[in-house]
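So, here's a batch of structures to check.
Where a number appears in this text, it was derived from the coordinates with a stated rule and is not lab data. Computed from a predicted model, the values in this text were never measured in an experiment. Cβ atoms are built from the backbone, for glycine too; each structure is taken alone.
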Structure P
Amino acid sequence: MTRFKLGDVMAGKKLVFFDCDGVLLDSNSVKLAAVDHALAHYPQALRDHCKESFRLNFGRPRHWHFEAFEQLIAPCGPDARDFVVNSIARYEHYLRRHYCASPVVNGAPQLLALLQAQGLLCFVVSGGKEEEITEALGINGIDRYMARIIGSPTAKVAAINALLQQHDCAPAQAVFLGDAVADAEAAIACKVPFIFVSGHALVDRSTLSAKWPANYCAVEVPDLLPDNPVVHFGTACQIVKEDYSV
């Protein structure tokens, strides 16, 4: 029996959606450090609590995260005023200094070149800020492979559904590569097959699949090398097997 590889799974698709952080860029640790920087004047225990929330909810817009942090920290006094706005400003200040230095994930240039040669349209659909992503991918030289880069404030589900409609593409003819619960939720909501890129993910596959529909399976790969063998996994990791069929 022939084991199928990532490049084989992508063949025959029409549209490919990529999350950015942890999928195209090895940038998840930069985002965590930015949270720590934004909340540096709070005790370590509170910062750790917020970073755990950030880790479990990675892939959501930053305004969502800092509103959650406000609930966790319950700031008082002067800090209570404009907590979200001021914290996001510190977060973005850190990213301006460090985000664009994030390297590409292993295999990303090779996979993107392969997909381009096959005539597939590639898009970034991310919860990150659109202009930050565009700049970082441009510095790394992989923006040229993207038909479009869509980030916050556009929601992932809205972006994917709009692109499916615009390109007259059935959900089964597309695929979404992500590394977070928010990515899997968007894929499920849009009925698009999902590929979990696990090498830099802040959650493991059991966290990712714990609340999925019983009949929903995903494919896992460690990075974007086209020759990576793929593994199927299902709800709450009850099913894990090598994939021999596309």
Structure Q
Amino acid sequence: MNKTSPNACLLCGEELEYLAREEPMRCVYCGRVFMSAARCKNGHYVCDECHSKDGIAVITDYCGRTESRDPFAIMQVLMRHPSIHMHGPEHHVLVGSALLAAYFNSGGQGNRKELLELMALRGSRVPGGVCGSWGSCGAGISTGIFISLVTGATPTTTENWGMSNRMTSRSLAAIGQVGGPRCCKRDSFLAVREACRFCADELGVVMEAPESLTCTFVGRNRECVGLRCPFFPKKSDN
């Protein structure tokens, strides 16, 4: 089994391919059938739940314990864990969970355990690959879920409903400005950067964030956009 590529099938190590249309696919691990447009070149399909379930447990546990006020530092610790893949729907939980941890450690109010559990539930419902098929990156959606959770937004509330949607909009605009192909690391960093600014401006909760950030995952992403990415290592960083 060759899994040297971070974009590889979890079963056989072959590269993934993306179809123009979704079709029924049976997960090689749990056996359930889902509509999907992604599979490996050998025809293997792994559903979002099987792809990310171990990673989500790691994310929720760590974010419940860390004392860091820096969501970037929290994410980078988790991104180096072997259960967090280079790309994958676990990032839809990771972004909001790191923000929740930093938010509470920076003076934000609420039930940390309960909101982290809700973040895992809601984030895991955002399918993989929606950045391309829906035009809505899951990392950006995750920031909107974060604001929804800390403000108690529902479909019938007023100001916090608007805040949640404005948060998602800001994140998606920043992600879209760089352009594709997707990178779950880059898009997570962009979304969290917008969320830190939003939290300070709209909620008065100031999290810690680095003035600049250099990506350490470049070698794992064969589709890296290079200097188009604001986190790509500069010569002075080497």
Structure R
Amino acid sequence: MRHSFDSRADSYDTHAHVQARAAVALADWIAPEERKGLAAELGAGTGLLTKQLQPWDGEYLVADISKNMLARAQVSLAAHKNLRYQKMDAAQPELPAQTQWILSSSMAQWLDNPQEALSRWRAQAPKANLALSVFVEGTLCELLDVLPECAPLTWRSVAQWEHFLRAAGWQIERAQEESFVCHHPDALALLRSLKGFGATAKGARVGAGALREGMRKYGQKYACPRGVRATWRVFRVIGRA
């Protein structure tokens, strides 16, 4: 999956409409007067959340495992001089102990062991606040119904994420689950959009015949005036140390 995102850095923003909406929603939960102190954004990608949180009063670390994503972020965020960029694995970061905010949007669902990562974040920055959004169970339910082999991930439930957070030592101050519905001209356009931002299928390659039949079923079952719909479920959290 890392390679998928790295290779799609140039097309990411063109296709990442739901990630942009998730970033706006998460940023809205951090009041302007709270946007201060040393911040570390993990899995920042091309900077969708970073941009929404500026201006930020203090140093702001923009971290991602993809050097190509970071390069894109540096270009789009060049006007903000408080930003520092670093290639970093969110599963095994190196966070300054004085970090006051840990931020992450639309990334943590890709972690192999979220509880372990959240525990590391908490241990390395014991006084930090957490702002997190992840895609959860119910995401791309239409695709899972007709073409499960094309789904990029087995999505974890809200209950699982709440357990991960509490087990890692985070106090959940505020949480909300929300649906975002995106529209595409047809099922093929949806699959191309997923590929465009790096979310490749987790299973075996689907044969051409099965793919055509799945797309036909998708168009029949999930048609709408704007083409076909695709549902994304987002879980948003503010956590405190």
I have 24 for relative contact order in percent (Cα under 8 Å, 6 or more apart), calculated from one of the structures P, Q, R. Which structure is it?
R
A value of 1.10 was derived for Rg/Rh (Cα atoms, Kirkwood Rh), for residues 95-134 alone; which structure in P, Q, R was it taken from?
Q
Highest-scoring structure on mean count of other Cβ atoms within 10 Å over residues 23-30 (candidates P, Q, R) is P
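If helix-only ellipticity at 222 nm (-39500 (n - 2.57) for each DSSP H run of 4 or more, over all residues; to 500) is calculated from each of P, Q, R, which structure is the one that comes out at -14500?
Going through each structure in turn, the value belongs to Q.
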